[in-house]
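Enquirer: Several structures are given next for inspection.
The numbers here are math on the coordinates, done by the rules we state, and not lab data. Everything numeric in this text was worked out from a predicted model, so none of it was measured. Cβ atoms are built from the backbone, for glycine too; each structure is taken alone.
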Structure I
Amino acid sequence: MDNIITVKEYDYYARQRAITALCEKYKFIKKSTIGKSCAGKEITALKIGSAAEYVLITAAFHGSERITSLILLMYIEQLCETLQSGGYIEGINAKRGLNGRGIIFVPCVNPDGCDISLLGKKACGEFGDKIAKLCKNNFQKWNANLRGVDINHNFNADWENLRNKERGLGIYGPSPTRFGGTKPESEPETVALVNLCRNTKIRHAVALHSQGEVIYWTFGEKVPPRAQRMAEIMATSSGYALDVPISIAEGGGFKDWFISKFKRPAFTIELGKGKNPLPIENATEIYRRVREMLVLITIM
């Protein structure tokens, strides 16, 4: 098979072209736009199958973690090829595994942030000078959206307490990372994901981040039914460790919001190890290690 998705850096336009090519090859993919970024870039969702409730897998909340988008696209392509051919993926017949099931993928939650981290000032538009000042010209480490808001601090889950933690670290306004905005759901990227979950019954949700090779599966004392068993299966499959976020890493995140809002399992998976942005050539080995886990997430 000639892969559509190859191991390389994708800016927004290259990613959208690749997604279009996947949809043209695999006619059963249903593509939709769930919202637009601050810069007006489409936030794309890909739906496979049909069911009363869907599994949701998301990626690239943070600009410097855009490798997660590539890894998710690699999985989507392999899953689709296996479905079309009637073959097996990680020993599981894809058609049987997805029979009566549905899955939604959001390959890039934060397209503006990913482009800023990849392309630098030219991806910032009219905010170029402001963003250059905020990140001291180190665009690679940029995690926030175009307005300097960290999407994974912007969900309505203990947000006030998280804001106090941010201020304790001296973060009071737009920043390359960890500024949760002026209020929960202030950002269009956050609203897109929140509305998707409110309008579609989601069985369980996963957010792919990097790095650390750990799985987060709780929110404070909140542990949804099935969550611990699912987390243990995921950890056994991948060799990743189960962990609990602390301090500034707890609250305001998509996983936290989903657990508190729906009382259903949600997970943050930190892919790979190293310093963000991880080298793009690491994607092949990271994907090889987590592919079985992604399959299990899809059919659990």
Structure II
Amino acid sequence: MYFPYLRGKQFELIALRELCALFPHELDKISPVIEPVKSSSTLNTTLTELANRNANFNIIINPRVGDLKSQYAQIVEIISTSVPVDYTNYQLAVIIHPKTETNIEVLIDFLNGLKLNYNGITLIHKTEISNHNIELLNRELNIVYNLIYFSKTSRRYYREFEPATLVSLDDYFEEQSRNADYLNQESDFSNEYRFYQQDGFVGFSDFLTIGDNYSESGFLPRAVAIHLSYVDNDRIKVKHFVSDSNEDVSDIGGKFSEAINKLVIWCDQNNKNTAAINVFRDLQQRGHFPGLGTLKKLSIMNHIELVINNI
């Protein structure tokens, strides 16, 4: 199973919502991990849509970034008002970070005191904790999944957990400091989708074509870059389509036109077709610039569809 890790920004959430409608019969292949960063109607409607589609998901109750950091009661209220009271096909997710080690008992008491009708707990290990605390968590909580962030933990750490709960997590997106730095590039991503089961995991997770780095606010870029995942020789790679007129921040629509023209030509030449790519084709034919957020949404949708089609 695939666990795409998304921050709860507007267009990330819209991507999930639209995927529910596009692939209603494929939703058993994914279990999105949502780190809510802002209270919004988009977050509420996305959680409601996932429940209406009987899609399994993981909602993080202790986000480490964004406006909802440390706002536990507000997140519980969002879940209570968005997810039907009789819906159980979701997990509460907890990020294990350096401060967790000294607050395990408080965490357990908090979770056991909640009046939510969830399936169980997903632990996201962004740091290592002691065997004692692992045993305590397993004894006191119903741990459904352990997402092991391999860049943040030792290679042997995952062996401390029940194999039926193990999900591998890593950041495979090769981020550049500027969009212009992606010009004429493609990046290796991962072949985890092929080998996670052989390696003893029940699922795998990544940060898609966004990466783990989180930014609070956007800004007008000098260059427009579209990141498109594709499969080549049984590996996922990312092709970067970048505008050419990158001297200043003027004419974002023109920069988009330059980037999307490259994307459509490449996809046509290489027979690449997903729902998102078809939307890109339509935008290019109509000469319509939908905004930078929509480009991120389509990149996310393409990545998730690609994985769905290959697992």
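Enquirer: Could you tell me which structure in I, II was used to calculate mean projected area of the Cα convex hull in nm², for residues 13-84 alone as 5.3?
Expert: That value comes from structure I.
Enquirer: Hey, distance in nm of label points 7 Å out along Cα→Cβ at positions 53 and 261 derived from one of I, II reads 1.6; which structure?
Expert: I
Enquirer: Let me ask another. Check the numbers for distance in nm of label points 7 Å out along Cα→Cβ at positions 141 and 157 across I, II and tell me which is largest.
Expert: Details: I: 2.6; II: 1.5.
Ranking I, II on distance in nm of label points 7 Å out along Cα→Cβ at positions 141 and 157, first place is I.
Enquirer: Follow-up question, since we're still on this one. Determine which structure produced the value 22 for relative contact order in percent (Cα under 8 Å, 6 or more apart), calculated from the coordinates; the candidates are I, II.
Expert: Of the options listed, only I reproduces it.
Enquirer: Same structure again: For structures I, II, calculate distance in nm of label points 7 Å out along Cα→Cβ at positions 77 and 149 and state which one comes out highest.
Expert: Result for distance in nm of label points 7 Å out along Cα→Cβ at positions 77 and 149 over I, II: largest is I.
Enquirer: Between structures I, II, where is percent of Cα pairs over 27 Å apart highest?
Expert: When percent of Cα pairs over 27 Å apart is calculated for I, II, structure II comes out on top.
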